[in-house]
Every structure is written in C-alpha cells, then in structure tokens.
Structure 1
Amino acid sequence: MIKKFLFVSLVLFMTSTLQLKAQYSKSDTDYKRWFVGSTMFIFGNLSTVNPPNFAQLNVGYRITGRDVITLEPKTWKYAWPNGIHPFFNKAYGKDEEKFPGYVREIGLSLSYQRFFWKGIYAELNVMPSLQHIMNEEGEKIENGFQIFNTYRVGYHIKLFKDRFFIQPSLAITHRAHHTTMPNGFKQLDDKWSKFIYGEPGFHIGFNF
C-alpha cells in the first residue's frame, strides 16, 4: 500500500506540474545557493515487507542557476536482492528470493544536476558504500563494498516563494561494482540484473 501510494503521488505530481516555471535563470542573482532535504521514501520505513530502516540527508549547493551538486549520506538495509524492482516485480518480498539474513549499507553519494529547460534536469549520482552482511540472527558474517550509480531525470518545483521545493523523478539505478557476497546471498543476487529501470524518486528540500 505504501509503495503504491508513493508511486501514484509521483505520477500525479509529474503530470500536473509541467506547466510551472521552476528554472533558475542564468541571470538570477538572488536565488538561494544552499539547501537541505531528504526523500519521501523515508516513509518506506512503515512498510511491513522488508522495511529498510532508511535514513538520508541531502546537503546541496547551486554553483549556478543550472548546475547543482549535492552530498547525500544515507543508510538502509534490505533482505531481497537490489536487482528486484520493488514496484513492478512480484518477486520482491517473496520468501524464495529472500536472503538468509540482510545487508546493511552505509554510503555517501555525490550528485551533479544539470537543468536544461524550465525545471527539467538530469542527474548523475555516484555512491560508494560499505556493506555489513548479517545473518538471520543479526550477527555480522562479512563486510562488503559497493559502488551504486543513479541516472535520473526529474522536475524541480518551487513552493512557498521558493522557500521549499520538491523534485519528482524517474531513474535508472546501476550496481556498477560490488564485492563478492557470501554463499546463500550470492546465488540469489546473481539471478537479477545490475540495473533497475523506471525507479521513481521524490526529493524534498528547504532553501537557505
């Protein structure tokens, strides 16, 4: 239910706000350079299936009206392979695809956004992360490392006189590199693609 709510909300925002003028002009000098925020997917913590215990903080800086960089420390856990689309693949949440434990990730991503027209932007997000691979009793059995990339297209919407903003988006995620997982994890993970297509995103932020 939570996943469906988030996905429907994303689609509604993207289809109902494309006429809004959200782009910062090259000639603007009074836009706020800094912002902090997070993602609406923290509400995924309320899920009864594979709750991620997810946390994320975005700290961003507008180099120009069109160029933005953001640092995003984040952490979450998952008990099913990352290659299973959580919205469109019915294998997500099924017992036969579940790891014999779970993976806790702690990462710090760096993203670059380039705005092209009005509020439409493209983003490259690269995140190296540490992995703590845990058994079903919650004991760590191995450490790992992953590089997780996100290729995103979205729309920036100003709210309350540009004090706040939201950014609905769609993305391709790519597990560009990760160390070999232990037996029981590896066999399940290897069944799935390193890419997920059409993953929705919904960032929120405060300008200052």
Structure 2
Amino acid sequence: MSSYQVPAEPFEVEEVIKNSQFITRIRNVTTAEAAKAFIKELNQTYPDATHHCWAYIVGNPQSTTLLGCSDDGEPSGTAGKPMLTVLQHSGVGDIVAVCTRYYGGTKLGTGGLSRAYGGGVKLAMEQLPLKEKVDFSPLKFEVDYSQLKDCEHVMKDFLIEEVTIEYQSQIQISLMVASEQKDRFKQALQNQFRGNIEWIT
C-alpha cells in the first residue's frame, strides 16, 4: 500500500471531563521535526495549560518508521500511549495530535486519564477531514537526445513529479514516480527503447 490517508486540514475538538478541559488538536506533518515544532509552539502559546500530551506518526501508517508520544507529566502511560494507539488504528499517516489539558480540580485516576486522552483523539479522528497522499520513489536514468520525446510521451501515462532534466553527453533525467507504478514505468521505458536505457538509481 503506497498511498495513504493524511489530515486534509488542521482540526480541533474540545471536551470537559470532571471540570478538566481537554483540547485535542490535529495537524498534518511530514517530518518528526515538524511535529515537534507544533508541540513546542503550543507549549509557548498556552504556557498556562497543565499538560500538552502528544503523539505523532510520520510516513505510511502501514509501514511506520517514525512515531513518538509523551505523557508530559501525566502518570506514565496514561496519555501519550493511548493517543498513539488511536492514531495507529486509524490508518492515517503524517499526523500529530496534541491534547492540551487545563486541570479542573478533580483527579480522574489512571483509567480516567487514558480514556480522556485516547477518547479526545478518537473524537477528533471521527470528524477529521482526510485526503489521500501518494507515496513516491526516486528514479534516475540516462537516455539519448533522440529518445527524449518518446520518453516524455511514456511519462504522460504515469503519476510523476519533480522532473529534472540535465543535458550532458546523454540526457540525464531525475524524477519521482508513484511507488506502486515504479516497476511498470521502468518496464514501459524498457519496452519503448528496447532495453537501450541507462539506469542510475
């Protein structure tokens, strides 16, 4: 699965549980640095909040390489982990969720906290507008000058971005192709040029 769902726009929901206010904010992020920058921004913007607990998943949720979570001072395992669990079961990638709590004077207990933080993310995910993100793979190859037009013709049938063409002794083409189309695209070029193509990556 090389395409996956990501948040289409910033989103937030608010709940009051036993006088404590919980505000869950969702953002689309493509790097762990961007997730951490958003968390830091909330800490600076709302310094009076009792906690800013968070969880994020960067990349394809089916083959996650980057994820993280934090209880931000709540009892261990009562906030970040329940939030991350909801994100992992949502099938949505490139996402950060931050749940800001303003303590209302009534303790919720560990089970109550887990339900509050996990529930806030669940509530947000149920309403979150989504869009599809396609996973791209880099490809680099060389063709003769006489092959360029045919090459561009083949490229029209595939999902391709960020094309760079360098004119040297041969023409060097760098591009990003939809991962699930990569093998078919390479085969189409091989067929077009009867194998007369130089692959660099």
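Readers should treat all values here as calculations from the given coordinates under stated rules, not as data from a laboratory. Treat the numbers as computed from the prediction; the structure is a model and nothing was measured. Cβ atoms are built from the backbone, for glycine too; each structure is taken alone.
Among the shown structures 1, 2, from which was the value -10000 of helix-only ellipticity at 222 nm (-39500 (n - 2.57) for each DSSP H run of 4 or more, over all residues; to 500) calculated?
2
The value 4.7 for distance in nm of label points 7 Å out along Cα→Cβ at positions 61 and 149 was derived from one model only; which of 1, 2 is it? Intermediate values should be presented prior to the final figure.
Values: 1: 2.5; 2: 4.7.
The read-out comes from structure 2.
Comparing structures 1, 2 by relative contact order in percent (Cα under 8 Å, 6 or more apart), which one has the largest value? Display every interim value, and only then the final one.
Numbers: 1: 21; 2: 24.
Once relative contact order in percent (Cα under 8 Å, 6 or more apart) is worked out for each structure, 2 has the highest.
Taking Rg/Rh (Cα atoms, Kirkwood Rh) as the quantity of interest, name the structure among 1, 2 where it is greatest. Before the final figure, lay out the partial values.
Details: 1: 0.99; 2: 1.19.
Sorting by Rg/Rh (Cα atoms, Kirkwood Rh) in descending order puts 2 first.
Distance in nm of label points 7 Å out along Cα→Cβ at positions 45 and 69 computed as 2.4: which structure among 1, 2?
Computing distance in nm of label points 7 Å out along Cα→Cβ at positions 45 and 69 on every structure in 1, 2 gives 2.4 only for 2.
Of structures 1, 2, which gives 2.9 when distance in nm of label points 7 Å out along Cα→Cβ at positions 53 and 85 is computed from the coordinates?
Numbers: 1: 2.9; 2: 1.1.
Among 1, 2, the structure yielding 2.9 for distance in nm of label points 7 Å out along Cα→Cβ at positions 53 and 85 is 1.
Between structures 1, 2, where is Rg/Rh (Cα atoms, Kirkwood Rh), for residues 125-172 alone highest?
Between 1, 2, the highest calculated value is found for 1.
Going by distance in nm of label points 7 Å out along Cα→Cβ at positions 141 and 189, which of structures 1, 2 comes out largest?
Max of distance in nm of label points 7 Å out along Cα→Cβ at positions 141 and 189: 1.
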